[in-house]
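What follows are several structures.
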Structure I
Amino acid sequence: MDTFPYADWTEALEANGAIFTWADNESAIFVLTGLGIAAFVLSFIHLIRTEDRNLKHAASRLAARDTSMGGE
């Protein structure tokens with residue numbers, strides 16, 4: 001059952017306008033996509049650095065504990 005009242009999306013956009021203000025602006029879509037990719041890459045780098053710092057801290061605590069217990 002087809003309940004879409006228009007023949008295609010072009011007709012629906014002409015009748016109702018775009019949902020997003022940047023829908024007809026291709027350069028804005030590229031800017032938003034670029035910002036999203038940049039945010040992902042930066043958050044991934046932050047995650048890797050944080051995990052590395054936590055791992056080094058845990059390793060140094062473990063090494064200090066082994067040294068104090070007489071291990072190598």
Structure II
Amino acid sequence: MKIPKDLMFEYLLSLENYSDSHPTLKDITMKEALDAQKKIIELGFSDQDIIEMKSEELMSEYKLWRKDTGQ
């Protein structure tokens with residue numbers, strides 16, 4: 001079983017927002033990233049599952065998802 005893509009995309013977006021955010025917003029965007037990670041872990045996945053899911057294909061799908069959803 002794989003991490004649901006919509007949840008993985010939410011996680012990737014939150015990490016991207018964290019890295020791009022102004023220093024005064026780092027706490028907020030880090031909380032978003034940790035919340036997304038917590039949702040993944042609550043489904044029974046581990047940090048290793050997150051790492052293993054990342055691929056060029058997933059990143060291409062993520063970029064398309066961002067464009068389609070206006071994220």
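Here, each number is a calculation from the coordinates, and none is a lab measurement. It should be emphasised that the depicted structure is a prediction, and the values quoted were computed from it without experimental measurement. Cβ atoms are built from the backbone, for glycine too; each structure is taken alone.
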Taking distance in nm of label points 7 Å out along Cα→Cβ at positions 29 and 53 from the coordinates of each of I, II, which one would give 3.9?
I
Starting from the value 38, 27, 17: which structure in I, II was Cα extents along the principal axes in Å calculated from?
II
